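The structures come next, written out as structure tokens.
Coordinate-derived values only; no laboratory data. Everything numeric here is computed off the predicted structure, so don't read it as measured data. Cβ atoms are built from the backbone, for glycine too; each structure is taken alone.
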Structure 1
Amino acid sequence: MNIVVLVKQVPDTAQLSKTVDGLKLMEEGGPRIVNPWDEYAIEAALQLKEAHGGKVTAVSMGKPESAEALKTALAMGADQAILISDVAMKDGDSLTTARILAAAIKKIGDYDLVIGGRSAIDDNMAATAIQVAALLDVPQLSYVAELKGADPAAKTITVVRLRESGRETVSSKLPAVMTAVKELNEPRYPSFIGIRKAAKATIPTWGVADLGLEADQIGAAGAQAKWQDVSLPPVREAQVEMIEGEPEEAAKTLVDKLVAEKVI
């Protein structure tokens, strides 16, 4: 199976703290990692390749430093990686991102499956993969928690989708787009050999001209949604009051205070 994995580099939210300006960290190049959900996508792609042969191509759109996320995918076992980076893509939305990724997938050529994480932890919109599927005009299998089986010869795949009301087994024709949730697998650690190989890898970079997209399809010009303002929530001063006394008396005091504060 020939599989394309969508990989995004995101801020390392574990590094955020009360003493760090989170927005500045996100916008000005703070610590970056592979989007955690995409690690499950990479692992799923590698397992399918190991079971059925083929190759895994990791694709990322972003600034030049996003190549580091692709090197992680290569270290885990991906066969090749492609970075899509162009200043003309700045200030786009999920739709312009999907247009760019869909154009890159078409340029890559023969593929059986596109896999991405369920969402990105920086915006948590979970829209891009769905839009990629629509633009490629292929089935979309979201929130996949289990791979039941794939038949590359018959061009079919069967998965179990995680839903709020339970689980749903679905079969689909290939090619298709799939999004992974954490129940799907346990991502492997990059091997030492893989890390060394990835460090030496030359990752090609594609721009707008390589993808054949028009200026009004990408970036701010092609965006349908715009962020008017992004800010941290206001800091709230917390006060702690210890209520002493016997349990019954303390409970009554607590209820009286909650009523007075209009909490209950």
Structure 2
Amino acid sequence: MIEDSESKWSERTAVVTGGGSGIGRAVAIDLAERGADVLVVGRRADALAATAGHHPGIRPHVADVGRSEDVATIIDAALVERGRLDVLVNNAGLGRPAALGDITSEDAALMWATNVLGPVLLTQAALPHLRADGGSIVNVSSTFGAKPAPGISVYGATKAALEQLTRSWALELAAHGVRVNAVAPGPTESGALTAMGLSPDEIAQLEADERARIPLGRRGRPEDVAPWIRALADPTRWVTGQVVGVDGGYLIA
């Protein structure tokens, strides 16, 4: 991976959704440490405040990316410090594991609203500002956007949709100097399994099963993923329309 010490992050503003924990928090800290003004977005005020406590360059903003009425507030908040928006990291995600015969319409709709509609709405709102300075978009997918698995079909479908949006937007926005890429993390220590409602015993068993199937022998850490998002987010790069797997070889196992 190419280092970006030459990047002028001190002039840039980034929005990171799902910034209250896990990958979103790691990305926010990573960018802020390089001088970026970072707005972290999420639904939990306490979690966002904890992220902001890691660096003075991180600002919290409570909003739900799946609600159209919240989207404009995110963009307005992003512009407060530097009057610009250079990077959008669509990281907010939601999973509700269930077999096809058991998943509720409410849970299915909520996953689509958060994982697909949210990035669409927020990216639409951010476009005028990203076009102004040749910004970049990084969508956070999952290994399960390409790897079939029972019990998470709808979640996997939302991530597959996000990857298709990534490729389509890359073509659509290239003429405007806006790059669009995605990362697809494998199983990562991010608190996502607890958020999915799994019990401690279920989580322990699932984590053990995943470790056994990952060629590099361990689950990922948010700090494994964050540098790849930064590299793809850097507007000086000549990469667009790519989905980069950061999964310890899990996809190919």
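The value -13000 for helix-only ellipticity at 222 nm (-39500 (n - 2.57) for each DSSP H run of 4 or more, over all residues; to 500) was derived from one model only; which of 1, 2 is it? Attributed to the structure labelled 2.
When distance in nm of label points 7 Å out along Cα→Cβ at positions 97 and 193 is calculated for each of 1, 2, the greatest value falls to 1.
Figure out for me which of the structures 1, 2 the number 20 belongs to, where relative contact order in percent (Cα under 8 Å, 6 or more apart) was derived from the coordinates.
Values: 1: 23; 2: 20.
This figure was derived from 2.
Please state which of the structures 1, 2 yields 17.1, 52 when Rg and Dmax of the Cα atoms in Å is computed from it. The correct label is 2.
Could you tell me which structure in 1, 2 was used to calculate mean projected area of the Cα convex hull in nm², for residues 81-200 alone as 9.4?
Working: 1: 9.4; 2: 8.5.
Of the options listed, only 1 reproduces it.
Taking 1.00 as the value of FRET efficiency 1/(1 + (r/R0)^6) of positions 65 and 169 (r between Cβ atoms, R0 = 35 Å, to 0.05) derived from one of the structures shown (1, 2), identify that structure. Value 1.00 for FRET efficiency 1/(1 + (r/R0)^6) of positions 65 and 169 (r between Cβ atoms, R0 = 35 Å, to 0.05) corresponds to 2 out of 1, 2.
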